[in-house]
Structure P
Amino acid sequence: MLVMVLCWLAGLLPAFDTVVIDAGHGGKDPGSVWKPHYEKTLCLDVAKRLNTALKARGFKTVMTRTDDTYVELSERAVIANKHPGAIFVSIHFNANRDRTVRGFETHYRSDKGKVLAESIQESMKKSVPSRSRGVDWEDLKVLRETKGPAVLVECGFISSRTESSDCGSWKHRQMIADAIASGIAAVKGTL
C-alpha cells in the first residue's frame, strides 16, 4: 500500500480513478438555513446529480452519504482515504447576512487540490450564471484529513436576493453538477 501511494504521488501510477462525492452536512446538521432552503438538502441533491454525471462519463464514484444522515467530518475523510486513487469533492452552499453577496467558490489545501479547484471553478465560470468568487486555500478539516486531492465547492448563496431562487431550481443544480463533472473530467490524467 505504501509503495502504491508513493508511486502515485511521484506520478508513476495513473491519475485518480475514483471520485469521492461528499454531500455536506446532513441529519442533525442542517448547514445554512435560509427558508425555504436547507443547505443539507441542496448539497445532497447536487451530490446525487454529480454522481450520475460522473458515472455517465465512466468514473467510479463513492458517496459519503446518500440520504439525510449525519456523517462526522473525520468519517468523511476516512471514507475518502479508503480509496488511494481517489479525489474528494465536498459539496456545499453558502449564506451571508448581506443579501447582496452571491457567487460560487472552491477551496483546496494541497497543490493537487489547487489544480482540481481551479479546473472546477473555470468550468463553473463557463456554465453557471453567477459570480465566480475564485479559489482559496483553506485549512478545513475534510481537506486537511483527506490524503488525496480534495476540494470543497461552495455552489452559491442561498441567502442572496438574486441567487436564492436559482439555488432552489433543480435545473440550476443540474447545471452546477454538470459543471463540476466537466471540471473533474478536464484534469483526469493530470493529478
Structure Q
Amino acid sequence: MNDVKVITEQLLTGPAITAVLDDLAALRLDIFREYPYLYHGRREDELHYLAGYATAPDACVILARDGSSVIGAATGMPLVHEDAQLRAPFAGTGLYLDGIYYVGELLFQPAYRNCGLGRKLLGQMASKVRSFGRFRTLTCATVERPDDHPLRPGDHVPISRFLGRTGFVRLPGVTTRFTWCEFDGVERDHPMQFWSKELC
C-alpha cells in the first residue's frame, strides 16, 4: 500500500451479521472473479449462502474497512454446520469433527494485500474461536489449479504461501469438489484441498 490508510475491523456474530450481508456478497463477487476462483456468481445466491452465518451457532464475520468502504473480510463457522461436501472428507482422519472450526473466507481488495491484514484478521478469528472453548483446530479449503493454467497471472502468489507462514499444514488426501460457473459460461468441477492449524 502506497498511502497511509486507517483500517478498522469489526467482529460480528449472530443476527448482527445480517446488516453486512450486502457488503459481504459484493466483496465475494468482486474478488472471486479473480484467479484462481474465476467464479461467475449471482448476488441472490451469495446472499442465500451468507445468510447462514447469521443463524449458525458460533459463526462469526470480521469486516475490515477503510473509512466506510469494506475492503476485506474473514468468515467462519463450526465445521459441523457446513455443507456435507465440507464435512465428509474428514471421515477417517482421526480429527474430532465437533472440534473443527472452518474458515470460509479471508479476502481483501488488491490494494490491501501483503500488508499484514490477513495475518491480523486470522489472529482475531483464532482468538474468537478459542473463546468458545470447544474447538481444537482451524481448517480451510483452497482451490487447486494446475501451475500451467492458461489464466494464471504471471505475478500470482498462491494462498498456500500465506497458509504455511501462519501455521496451516496441508492435509494429504483430504479434499472435496465443488462445481461453479466460470466467466466463459461453462460450469466446471473444481478440486479443493484442505489445510489445518492447531489452536494452542
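Computed from the coordinates by the stated procedures, all read-outs in this text should not be read as laboratory data. Keep in mind that what you see is a predicted model, and the values were worked out from it rather than measured. Cβ atoms are built from the backbone, for glycine too; each structure is taken alone.
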Who wins on mean count of other Cβ atoms within 10 Å over residues 152-159 among P, Q, i.e. which is largest? P
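P, Q: which one has helix-only ellipticity at 222 nm (-39500 (n - 2.57) for each DSSP H run of 4 or more, over all residues; to 500), as calculated, at -12500? Numbers along the way, then the final one.
Values: P: -12500; Q: -7500.
Label of the source structure: P.
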Comparing Rg/Rh (Cα atoms, Kirkwood Rh) across P, Q, which structure shows the greatest value? P
Origin of the value 24.8, where mean count of other Cβ atoms within 10 Å over residues 16-23 was derived from one of P, Q: P
Thinking of P, Q, which structure, once relative contact order in percent (Cα under 8 Å, 6 or more apart) is computed, gives back 21? Q
